[in-house]
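Next up, some structures in structure tokens.
Bear in mind these aren't lab numbers, they're just calculated from the coordinates by the rules spelled out. Just so it is clear, the structure is predicted and the values come from calculations on it, not from any experiment. Cβ atoms are built from the backbone, for glycine too; each structure is taken alone.
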Structure P
């Protein structure tokens with residue numbers, strides 16, 4: 001069973017993530033950041049992941065620490081749940097449209113953190129959510145999930161649509177990379193013999 005639970009406590013946030021990589025697309029969340037919860041729900045639904053996230057953060061300052069630390073903790077849980085990576089596809093990609101918006105996400109479960117994010121949001125805020133925090137979430141995730149992630153928004157005139165296509169495509173790409181590869185016969189998909 002590819003499952004994990006991680007708790008991360010700092011002076012700024014207290015976060016617990018329970019994650020099942022072989023789920024049904026169910027997310028239960030209590031973070032205090034409604035727009036992030038909407039985006040995380042896209043990851044769960046389109047990635048067929050189950051997770052429960054509770055977060056108490058210094059939202060009286062702003063959402064920065066909470067969003068970043070959720071990315072970090074989710075990344076830690078991902079690494080723990082994934083285990084030795086035997087028999088996985090390793091690579092995943094997805095294009096997702098939403099009306100006028102289109103995003104592409106490519107992921108490599110490489111064991112090496114790397115993020116390239118190219119999204120020119122048409123405005124700086126979606127409701128009261130600062131779009132800069134999307135980069136913080138993904139940077140926290142890749143640093144601790146140890147994945148290489150390329151995110152490109154190829155079209156979009158609505159910031160909500162741009163963000164939603166990014167998170168949906170991320171979920172889809174993860175789903176592909178996490179799949180068991182029947183041809184791999186339980187081997188690690190790397191010439192190094194490790195990821």
Structure Q
């Protein structure tokens with residue numbers, strides 16, 4: 001039985017800087033990814049969380065359609081398509097499913113399942129789908145999934161996800177490094193007894 005990999009989409013498969021040019025135009029800022037040192041963007045753009053939520057509702061669909069791939073994400077994911085089942089678990093709302101699936105098809109990204117849960121709490125989905133390892137860019141998500149599900153979590157390094165990590169979470173800078181970590185986990189049997197399915 002193939003192991004299932006759980007993969008976040010935004011900031012993981014897509015570039016973590018995807019939203020910044022749009023935000024800069026709307027809020028008249030000149031921020032770069034290096035300036036995005038926290039996940040809550042409202043204070044960085046001198047606005048309220050309510051206004052940021054309204055902005056997201058207005059622009060997210062358009063931005064997701066045009067989102068650039070993270071470097072090497074496509075080739076690494078493509079190399080896994082016969083080895084693992086690829087389950088994408090995202091905080092995007094379910095109403096964005098068609099846009100999301102079309103983006104996957106446009107870029108030729110292989111997937112077995114796309115789950116848009118409309119929330120950052122991915123624990124239930126990770127358990128429901130018996131995920132053997134997860135790929136994430138949000139700090140508290142990575143820590144929670146690693147500790148509560150006791151599976152390896154690959155955390156893609158960004159300025160907004162710094163902090164100490166539990167033993168289950170491995171920080172990487174690139175998708176090529178993520179692939180090396182997965183190869184090491186597999187060869188050391190970390191994934192062999194994880195995610196048993198009947």
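From P, Q, which structure was distance in nm of label points 7 Å out along Cα→Cβ at positions 109 and 125 = 3.9 calculated on? Corresponding structure: P. When mean projected area of the Cα convex hull in nm², for residues 61-100 alone is calculated for each of structures P, Q, structure P gives the greatest result. Assuming 2.1 is distance in nm of label points 7 Å out along Cα→Cβ at positions 5 and 37 as calculated from a single structure, say which of P, Q it is. Structure of origin is P.
To test your reading of the models, identify which of P, Q gives 16, 12, 10 for semi-axes √(5λ) of the Cα gyration tensor in Å, for residues 13-52 alone when calculated. Computed on structure Q. Quick check on the output: 19.0 is mean count of other Cβ atoms within 10 Å over residues 85-92, derived from one of P, Q. Which one produced it? Only one of P, Q returns 19.0 for mean count of other Cβ atoms within 10 Å over residues 85-92, namely P.
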